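What follows is a set of structures to go through.
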Structure I
Amino acid sequence: MKTPKFRFLSVCLSAILFFLGISGHSAPVFAFEANNPNFHEGTDSERIEKAMANAEAFGGVVRITRRVKKDANDRDFWLIDRAILIPGNTTLILENCVVKLSNSARDNLIRSANCGLGIEWPEEIRNVHIMGIGHAELQGADDPRSTGDSQKVLGVRSYGTDAGKEGESQYGDWRNIGVLLACVRDFSITGITIRESHCWGISLEKCSFGQIRNITFFSTEQRTINGKPEMTRNQDGLDLRKGCHDILIDTLHGYTGDDLIALTAIGTTLRPGGMLQKTEVSGMDALGPQNDIWNVTVRNVFGHSHGGHQIVRILNASGIKIHHITIDGVMDTSPAEITDRATVKIGDVVPSFGGRAPLGDTYAIIVNNVHTKAHLGVVVLGSLCDSVISNVVNLNPNTTGVSFQWDGNTTSDPNQAGNARNVKVYGVVDPMK
């Protein structure tokens, strides 16, 4: 293995040769090391996989920098045919580069290596880190094969060139998610932009003790593809699914086709993971509190739902609980032509989601410092107890900043709400009429 002194001298020599015009490349290949795909040959996916195979020799670090152009007509972004698989004890650095799915890909952009097709029970891995430096961007395909979640039929409810193709699944699934981590402990995702993901931008399943910081989303729910407007459903930004806990989420920007951030713990039947036509890859092996979502802090959210959905959503049902959650600092940035359904939405009554969670299943929630222009500011449609909603500034004269809705009734007073118990609401400012 190269010593630090040898590496330094090698890089200096490469730079000198480059500026003297000795190298015939736009940048000298030997200026890169084996943990950088620019060092290798092959397709872009093969080059990244070769760099990943060399990670251990570089302290578990893989560094993807801007793709070196072979000539003036070449591209400077990475075009991948399959997911970048990141194993435990690995740090993936994306430095001033763009990684984009090709039109032939039907896979994630990045996925933890412990899960995937045919892996029934993913084993927990640790120390997975995805770090963006400078402008680090992940992009969906120009003409995607599949979009939407597992309830969307391709070509009917959400776009996909696989629609009607024999031998291809006609539903969306977990492969449409941009960054997918399952059963990962001690993780971080920082400093990246995700543009036009095929479904959720980032999804975490059964992940714990992690941080997500400084993430930007750009997706619109409807795109022009081959000259026609097409729907690309379920473009949430960040989703935390069953079993996630002890996670800090700090500073989200941008806009999404669906909810900007969602904490969703919805019951399913017991089943193994690794199946198609499912939006969760890890399956469900047992009932119990390990499926809850708890100890999560979300702060500094600056954005809106371009598709007019929710900015922050908390949803649990079927006996799965969400508790000890702090939402602190939500700024509704929607332009005049877009009014979101809700800025913060807690629970739901839709039967397909499991209906309203009973009192006691959603508790110890703090929602604080919310600026809203949505049709509903902070709204409780499910149930809520032992919680606080405070400091809500509502700029929509047609609604109230905080409301509770149940059985056709609506109130802003939690003491009068049939779906609330021991909930304190204070510091709400509504427009003067």
Structure II
Amino acid sequence: MVIDLSPYVLLIENDKSSEIILFNTINSCIVTLCNNFFYENKLELEYLSEDEITFLKKNKFFVSKNEVLNELNKIKFSDDTLNITISLTELCNLSCLYCYQNDFNSNSVISNEVIDCIINYINIVIEKSQKIQFLVINIIGGEPLIAYNELKYLLKSLRTIENLKIKIIIDTNGTLLSDEILNDLINFDTIISITLTDKSDHNEVRCFKNNKGSYDEILQNLKSLREYFLSDNINLNIRYNCHHNNIQILSSFYNNLKVELQYPFFLELAYLQNYGFNTFKNTLDIKEFKKIKTNFEMNTFPENFNSDINLSTFDCSAFSDYGIKVFSTGELGLCNAWNYKKRFHNIKDISNISDIDLILGKYKKKKNISENEKCLNCKYLFLCGGFKFCKGECQCNFIDYDIDTYIRNFIYLKGGEYQ
């Protein structure tokens, strides 16, 4: 007797044995079975014991597409974290060839009034929603550290918020990073995220306004601020924007940077997106990038991947009840990726929870995946979660990892033992 597996169970060949890996995307359960147990991708039950069949049923390996709506309804969006993205300024001291904001000309700098309105918004939300325990503040630009006085005022204001664990994430090019800035952040749980690649590549695409490369100044700042990055509260994330000219020198860059810095950092690999208004064009194949990223990060930072499988992108802050992006003018978006052309209303318009519900209610629509036949038929449904603003016209390119490679590596990291 043969039985169809759920359409949301991925069959992955184990390249180290004659086994098939079954990865259930509904619940991230993994089992391995001999490849002889399958006939035309159907499972032959005669090879399995009653206990094994019961295990597979219990862990939803036979859930049909018709039953999937019940499973979708069980998925809960995170409601204990409030995500606020704040653009302090659209000014920048670099002229990067591939910047996603090269078509956005603005000299705006956030005002103290707008910051006060953001703090008021946070207080209104946490009073309304007693479940919120964590506040994540993403600080971006332009180059946000140009607006240092405004940053100081924001940090001072955030200290008035009680009973929440606050995390600060700052996306900066690193050229203005200083003792004074990191000293202001030392009492927050902080991630400093800086884009850096090999010196020759970096200086070609990330220059100052006078066309001088920025690599040396960034590296000098990172070396001189070593004591802060050795502290418990401030962590460094290096973003390596991958393209056809630098992907082959990734490993040497990482090894050289370890020697230069002499303190821990995480290297995040990102695929460099193309924009029609930029002359720089990335020709690196996206599938090749995903395999390189998966192997590099899992082999280099195994401690980040040896507990739970983290492939789901279902939980999106744009669809949370109160997550927002605040532009330096005070105008609003729903998430970090919200395009400036779609800004709406202003944080200054909000004085109570009714204002929030009225303004955001027009945009904060829950995902209706069940109404999208293409999504329901997709084997990656439970990993993707459907539409996301940040993916634009590339909705099905929902994750930067190669899933098959990820699962194989995960099994290897777990020593071949699965639960």
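Out of I, II, which one gives -8500 for helix-only ellipticity at 222 nm (-39500 (n - 2.57) for each DSSP H run of 4 or more, over all residues; to 500) as computed from the coordinates? The correct label is II. Out of I, II, choose the structure whose coordinates give Cα extents along the principal axes in Å equal to 78, 47, 45 when calculated. It traces back to I. Who wins on distance in nm of label points 7 Å out along Cα→Cβ at positions 135 and 279 among I, II, i.e. which is largest? Largest calculated value belongs to II. Who wins on mean count of other Cβ atoms within 10 Å over residues 183-190 among I, II, i.e. which is largest? Going through I, II one by one, mean count of other Cβ atoms within 10 Å over residues 183-190 is largest in I. For the read-out distance in nm of label points 7 Å out along Cα→Cβ at positions 311 and 407, a value of 0.5 was computed from one structure; give its label from I, II. Structure II accounts for this read-out. When FRET efficiency 1/(1 + (r/R0)^6) of positions 127 and 151 (r between Cβ atoms, R0 = 25 Å, to 0.05) is compared over structures I, II, which one is greatest? Evaluating FRET efficiency 1/(1 + (r/R0)^6) of positions 127 and 151 (r between Cβ atoms, R0 = 25 Å, to 0.05) on every structure, the highest lands on II. When distance in nm of label points 7 Å out along Cα→Cβ at positions 103 and 399 is computed for each of I, II, the one that comes out at 3.1 is II. Each of I, II could give distance in nm of label points 7 Å out along Cα→Cβ at positions 319 and 375, but the derived value 3.4 comes from I.
When relative contact order in percent (Cα under 8 Å, 6 or more apart) is computed for each of I, II, the one that comes out at 18 is II.
If mean count of other Cβ atoms within 10 Å over residues 31-38 comes out at 21.0 when worked out from the coordinates, which of I, II was used? The value was obtained from structure I. Across the set I, II, mean projected area of the Cα convex hull in nm², for residues 215-358 alone reaches its highest value in structure II.
Read-outs throughout are calculated quantities, based only on the coordinates presented, and are distinct from any laboratory measurement. Quick caveat, the model's predicted, so the values are computed rather than measured. Cβ atoms are built from the backbone, for glycine too; each structure is taken alone.
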